[in-house]
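Read-outs: derived from the displayed coordinates by stated rules, not from any lab. Since we're looking at a predicted model, the values are computed, not measured. Cβ atoms are built from the backbone, for glycine too; each structure is taken alone.
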Structure 1
Amino acid sequence: MTGGLRLHEELLEHQRRILGATDQDVLESRHYVAYWHGVLGRPLQALALHDELLRDRLAVFGAEHPQVVFSRMNICRFLAEAGRRQESLDAYRALLPDVARIRGEDHPNTLLVRLNIARYTWELGDPEASLALHEVLIEDQRRVNGADHPTVLISRYNMAMLKAELGDPGTALTELDDLHRDRLARYRNPLHAEVITTSYGRALVTAQLGDVAAAVEAMRAVRADRASVLGEEHPSTLAAQAALNELLAG
């Protein structure tokens with residue numbers, strides 16, 4: 001993965017020398033450099049780069065340009081990944097009316113902002129409100145994108161985990177089993193990040209249902225898969241290790 005970052009950094013250096021700091025191609029390459037820092041599990045670096053990029057996109061394009069909306073979305077994302085979830089949720093809520101006006105109610109950007117509002121409402125302690133938001137959202141996602149779209153599958157995962165948290169792990173596990181099958185069919189790769197995430201959720205809910213031995217075995221597999229795909233120090237690998245430690249501790 002570091003190869004992708006290195007290639008974009010090299011390209012950006014050449015572009016800046018030839019085109020200037022705020023040329024549109026330079027701004028696009030700056031986006032991809034920030035993107036790769038995020039992929040590599042460096043949210044603080046990604047956030048700082050996206051903050052700088054937003055400032056320059058505002059100067060070049062103005063506040064109503066789709067690229068400015070996109071930069072604001074990335075800042076919301078990396079605020080959350082840097083652990084600043086309340087700031088992220090507040091920023092997503094502020095962004096929603098702007099993205100809906102500029103891009104349209106059914107645009108993928110608008111639906112993604114709604115998904116993240118629902119997600120961080122959950123993560124900040126209101127699972128009932130989050131489930132209600134997801135239930136409305138998923139109908140729009142299916143209508144616009146189709147039943148097997150990645151964002152529909154994300155909503156299904158979130159809804160299953162919310163049901164487990166709200167006291168219905170049996171329904172949650174059934175829905176996660178169905179989702180695992182559908183994600184494998186969609187991605188055709190057992191090591192795809194979303195397939196592994198589904199396995200992570202299944203392990204947690206299996207433990208909630210009382211089969212800790214099976215949950216430990218499943219979480220060990222998740223941890224190994226994440227380490228092989230993302231690296232030992234990636235936040236997702238560390239999260240799986242933490243969950244495994246908790247299961248082993250009883």
Structure 2
Amino acid sequence: MSATQEAVLAMEALGLTEYEARCFVALTRISNGTAKEVGQVADIPRSRVYDTIEGLERRGLVEIQQSDPREFKAVPIEMAVRRIREDYDSRINAAENALQQVEEPETDDDEGMWAITQPDHVTERIELFLDAAEDEIHYVIVTEEVVERSILTHLDQAANRGVEVVVEVSTDDLGERLREAVPDADVVVASDLETTNPVYGEWPGQLLMVDNRSVVAAGIEETDLPDVTQELAVWTYGRDHGFAVWIRELLNDRHEKLSAQ
């Protein structure tokens with residue numbers, strides 16, 4: 001695939017039509033051009049150049065010189081990227097506002113077990129629960145590879161709001177890292193976490209419970225690639241959900257035993 005084709009596909013992915021993308025890329029390759037020249041470079045019918053250019057002009061991506069014949073010029077790439085980004089941000093904000101207006105109230109449908117198969121989505125779910133924390137957070141970290149800097153930031157923000165934060169870690173080094181990142185958290189080094197055993201190529205990664213009802217349980221799984229792993233997780237929301245009840249009892253029991261040591 002040529003650089004031109006890649007550029008056209010990239011512009012289409014950003015919301016331009018195929019003809020708009022072709023015309024804009026064509027105009028970035030020439031200083032300026034007439035409809036005939038743009039059509040030839042972009043490989044689109046001349047009859048479609050005018051309406052396509054008008055669409056690009058409305059987006060602020062093309063300038064038109066009122067000469068005879070009319071000539072067209074692409075705005076600088078930096079300006080085009082900024083305007084596309086601003087347009088995208090505006091659309092995202094509008095979509096967020098619209099979705100918030102139609103968002104369903106919290107119901108029992110939120111309860112149940114939900115699977116997460118993308119590591120980034122595991123982090124997002126954890127951060128979402130941390131941001132909603134009101135009373136207490138119990139966070140267990142078995143392996144350091146799952147600890148994202150952004151998670152520590154959200155933990156610290158929760159602690160600063162007055163939420164009680166208890167963190168169990170597997171090593172002293174990880175404990176020091178947590179104490180530095182979340183000074184107001186109760187960080188406990190639980191040596192038994194270092195001896196967790198893999199099951200069918202999977203082993204524990206992290207476990208979170210927020211306000212005794214929101215749970216994320218993540219594990220590390222081997223892949224077909226050598227020395228490459230991926231994180232998978234399940235989550236649930238609901239104080240009376242069976243999974244949440246079990247995790248709550250187990251974590252509360254662990255906390256009492258570790259506090260007594």
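A few comments on the model shown:
- Source structure (of 1, 2) for Cα extents along the principal axes in Å, computed value 61, 37, 32: 1
- If helix-only ellipticity at 222 nm (-39500 (n - 2.57) for each DSSP H run of 4 or more, over all residues; to 500) is computed and equals -28000, the structure in 1, 2: 1
- At a computed 14 (relative contact order in percent (Cα under 8 Å, 6 or more apart)), which of 1, 2: 2
- Source structure of the calculated read-out (FRET efficiency 1/(1 + (r/R0)^6) of positions 66 and 170 (r between Cβ atoms, R0 = 35 Å, to 0.05), 0.00) within 1, 2: 2.
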